[in-house]
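Below you'll find the structures, each written out as structure tokens.
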Structure P
Amino acid sequence: MSEKDNLVSRRGFLKKTALLGAGLAATGSMVACAPADGTSETIKWDKEVDVVVVGSGTVAIAAIAAKDAGAESVLILEKGPAFGGTSALSGGGFWIPMNYPMAAEGLEDNREDAYKYMKAISAGQSNDELINTYLDNANKMLEWLRDKFQYEWVLAGTTYQDYYEMPGFRPKGRQVAIAVDGKKASGAGAWQYIRATVDSLGIEVMTETAGMELVTNAAGEVIGVIAEGIDGKLTIKAKKGVILGTGGFDFNRDMTTAFLRGPIFASNAVQTNTGDGHLMGMALGADLRNMNSCWGLPFFPLDPEKLMGEADWQIYRGKPGAIVVNKYGERIGNEASAYHVFNRAFWNWDTGTFEWRNTPSFWICDSSFQERYFMPGSGYQVGVVPEWMAQAETLEELCEKLGINADGLNATLTVFNANAENGVDPDWHRGEYQFDLNTAGDASRTDLKNICLAPIAKGPFFGSKYVPGTCGTNGGLRINANAQVINVKGQPIPRLYAVGNTSGSVMGDAYAGGGSCLGSGGVFGMLAGRHAAGLESI
């Protein structure tokens with residue numbers, strides 16, 4: 001697939017976003033968006049339903065909620081060939097504060113701490129309305145799906161605690177997952193289960209059908225969607241509302257370049273994430289939030305032109321005997337920190353050299369790592385070294401192959417190795433946090449003073465370019481407590497909703513813990529579906 005196939009053209013992006021400026025400049029308010037061959041009042045509809053849901057990730061929970069709340073007909077449009085989007089590729093965890101499986105296991109949580117934690121990590125890029133709404137409804141979503149549809153929720157694991165050791169964090173995390181046949185389900189398993197619920201409720205699903213444009217009436221209410229399917233264009237009336245959940249904009253290079261605060265080189269989101277819902281909302285004057293941010297995920301880049309590579313969920317980076325440095329040979333952060341946290345280290349702008357100082361960086365390990373742990377691209381097999389991994393007998397030779405300043409790396413390792421021998425990292429505090437020890441530490445290493453730290457000294461040495469990427473963008477259309485889309489004047493766009501990565505995240509620029517995407521998307525999906533179902537039909 002070519003870059004042209006993957007990415008929305010700049011011309012198309014600018015054309016769509018220009019609709020906002022043109023409409024406001026001409027009228028001072030919102031105008032109806034209708035196809036060229038008719039008005040919203042005279043358009044011939046190919047389908048009519050109560051609620052149209054665009055996307056099938058966490059927004060599928062909105063479809064279930066709408067039908068459960070009384071909507072007679074709900075339609076899901078999915079751009080890709082498979083149900084679930086990026087959610088079906090995830091680990092399947094939901095980050096849910098004060099959840100009942102925690103309480104059942106005797107793990108204490110309380111609202112004061114959960115609020116304190118979310119307030120601290122979001123760093124002003126969320127607001128109390130969204131945070132409090134999330135805290136008030138997160139466990140209610142679990143109980144609703146349990147009581148109404150017999151979902152079984154279990155703790156997803158207690159070794160992956162909240163990602164920031166800040167006030168209010170929980171050392172064993174707040175992550176739950178759907179259990180299928182008594183066992184924690186992955187994203188694929190969870191979304192098969194959700195699809196079964198969708199089908200049991202008689203909710204229609206149309207795959208390979210992309211929402212392209214919103215239709216409004218003279219009052220500015222969203223009354224339908226123009227979609228593009230296998231058989232061509234479809235005009236679909238939404239008698240109660242439209243809920244957007246098309247994912248992020250990872251594969252729209254114009255949008256990532258325009259909005260993200262730094263470059264990305266790879267993504268493991270589905271390639272249909274091209275910002276379709278963002279653009280539809282923007283065309284109606286929707287306000288935006290958090291567009292400079294993404295759910296960060298470092299990568300070993302294999303095909304930057306297609307945003308593809310070997311993802312690193314901290315499997316390799318934080319183990320003893322590995323280090324990450326920039327081209328100057330300097331460490332860029334705590335290698336044992338969570339993927340989203342570490343990804344932020346790449347976007348360090350150097351005002352002296354006018355460049356992203358840490359992009360690209362390089363992952364390096366010695367043979368003590370290679371002998372004990374599996375390497376990226378190895379298929380999780382210890383001892384296997386992929387062809388694309390550089391290797392050399394000496395660090396100087398490895399630096400030459402990778403383009404790293406050898407003097408800088410030697411200076412870094414002189415300090416790092418001495419500290420590792422003593423089990424400390426005063427520069428980046430690796431191994432001081434429980435998260436580091438639980439996820440990157442090797443408890444079997446009785447030879448180490450700190451199970452996250454080992455000197456890098458034994459040849460041969462291995463290394464690869466290491467770059468910022470995403471597992472989804474997390475900025476989008478501004479929403480309120482009902483997941484209604486808010487316009488640039490601070491008013492709801494009538495009958496339009498957004499959830500998941502199509503909306504501005506309740507987390508701000510932070511990733512609270514494993515399952516933050518699914519948790520927030522599911523909770524606001526429930527609220528959006530219920531609110532839309534309660535509207536009068538038009």
Structure Q
Amino acid sequence: MKLSKLTESINQAVFTGTEDPEIQRLSYDSRTSEEGSLFFALKGQNLNGIDFIESAVKAGASGIVAEVDNCGLDVPWVKVPDGRHAMSAMSDMINACPSSVMRIAGVTGTNGKTTTAFLLHHLLEKGQKRCGLLGTICYKTGSTEDPLVTHTTPESPELQSYLSEMLSNGCVAAVMEVSSHGIVQRRTDHVQFDVGIFTNLSRDHLDFHESMEQYYQAKRKLFDQVASCDTKPKRVAVINYDDDWGKKIISYNKNKKLKTLTYGLGVGADYRAADLRQTRKGTDFTLEVGRRQIRASIPFIGKFNVYNALAALVAGVGMGLNVRETVSNLADFPQIPGRLESVSEGRPFDIYVDYAHTPDALSNALLTLGELNPRRLIVIFGCGGDRDDTKRAQMGNIAATIANYAIITSDNPRSESPSQIISEIESGFEGTHYEIVEDRREAIALGVSYLLPGDILLIAGKGHETYQEVSGKRTAFDDRIVAGQMLNDRDHVFSDMVREKREQYEKEKLERDNRGQTEGEEDYRRV
């Protein structure tokens with residue numbers, strides 16, 4: 001597509017240059033620039049794309065988009081008021097506006113985005129709507145090989161390209177996690193959403209947003225965007241009725257051109273779960289929709305997973321699924337990687353790996369496991385570096401309050417000192433029922449070695465992640481694999497103990513038999 005044509009999609013854009021190059025791809029990293037690419041000189045948190053324009057041109061970039069005038073380079077140049085908005089608009093245009101002809105659902109909130117997106121994707125596929133998925137754990141575009149995950153919400157060039165790929169592969173719908181970073185950085189500006197889902201809001205990312213109010217306003221923008229998609233006739237907001245921030249969004253949406261559907265456990269929600277019954281295999285509940293009551297079952301434990309299932313169910317209905325059929329499909333939900341994922345099947349104790357890395361998520365996970373009435377509840381956790389440090393003491397206090405025992409360890413310390421992060425976690429801990437083991441592998445090994453029949457161990461913080469980042473360097477590390485290795489080592493040790501005990505028993509039995517035979521012969525001789 002010609003650069004001049006792309007420029008038409010941007011208000012107040014100024015195109016200068018003697019040539020009008022054909023643009024084949026968009027780039028915001030000078031290292032990926034090449035002939036036919038358009039380089040966006042974006043301002044980042046630590047770097048400024050203006051400093052890399054010459055590198056992009058040397059690499060072959062056919063044009064530049066920036067928020068400043070041409071700095072004297074002989075290259076086609078587009079000056080725009082907002083570089084990120086321009087990149088979103090041009091990404092949409094160069095990919096032929098894929099979201100305009102697909103049903104798109106966006107999931108936002110602090111906790112539950114990944115699970116809700118996964119579950120909604122499952123329900124749409126079961127409802128015969130081929131569906132793509134973009135989120136924290138994986139990207140599914142309908143291709144034989146899924147792209148690598150780079151962000152919860154990809155940058156707009158990749159995002160629009162993935163939507164286009166889904167469309168080409170026969171997908172009629174897509175579900176995507178919409179992070180607050182993605183909203184603020186305008187990655188989703190030109191995605192035409194049919195459904196917006198709000199899960200909840202709790203303390204997180206305050207290093208980026210500075211206050212809970214700013215964090216809330218970032219999340220709220222998703223519903224401004226849903227309401228503004230005039231090309232979509234049936235726009236729906238799906239909101240957690242039991243969340244205080246959710247109630248604010250419900251009020252905010254009242255005068256907007258979209259339908260709001262609520263879900264929750266409290267009276268007043270449009271879709272309400274009541275009469276919850278939990279076992280170690282899952283949760284049963286009654287779904288109340290107006291006067292209708294439908295018995296439902298999900299293969300997950302925890303009230304928070306009931307909320308996630310409700311959010312996916314209501315969003316699915318908003319995207320055209322039948323209520324009763326969709327409720328039936330709840331029972332077939334797949335295991336979500338790293339979300340209360342059991343890694344100890346067939347043993348007399350339980351080990352779960354969970355992504356809980358916020359105070360609210362850690363509290364939910366521990367309280368849920370506590371409802372299973374374990375003999376002891378043990379938790380291994382840490383906190384990430386270069387992130388909101390105000391939550392560290394809070395998470396220490398939560399672990400001290402709910403768990404019977406805790407092992408504080410490293411998560412992804414990144415560029416921070418692991419011992420400093422651990423010290424800040426420890427400052428919120430009351431009591432002495434904990435220990436510090438900085439090395440995460442050693443911490444997991446120790447936690448597994450402590451387990452007795454009836455115990456539950458929660459390994460929290462990293463969930464599905466397959467790496468650990470220390471001093472800016474990533475190395476392979478998966479809590480699930482490490483826990484499995486430690487369990488195997490424990491099994492081998494136990495087997496060796498059983499074998500040694502059996503051998504000792506056989507040896508002692510043989511000695512007793514020999515001694516009995518000898519004594520019998522002596523008695524015979526005496527007679």
Structures P, Q, by distance in nm of label points 7 Å out along Cα→Cβ at positions 93 and 149: label with the highest value: Q
Per relative contact order in percent (Cα under 8 Å, 6 or more apart), the highest-valued of structures P, Q: P
Which of P, Q yields 203 [volume of the Cα convex hull per residue in Å³, calculated]: Q
Top of P, Q by mean count of other Cβ atoms within 10 Å over residues 61-68, largest first: P
Comparison of P, Q - label where FRET efficiency 1/(1 + (r/R0)^6) of positions 261 and 493 (r between Cβ atoms, R0 = 41 Å, to 0.05) is highest: P
Comparison of P, Q by Rg/Rh (Cα atoms, Kirkwood Rh), for residues 157-228 alone - largest value held by: P
At a computed -9000 (helix-only ellipticity at 222 nm (-39500 (n - 2.57) for each DSSP H run of 4 or more, over all residues; to 500)), which of P, Q: P
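Readers should treat all values here as calculations from the given coordinates under stated rules, not as data from a laboratory. Small disclaimer: the values here were computed from a predicted structure and weren't measured. Cβ atoms are built from the backbone, for glycine too; each structure is taken alone.
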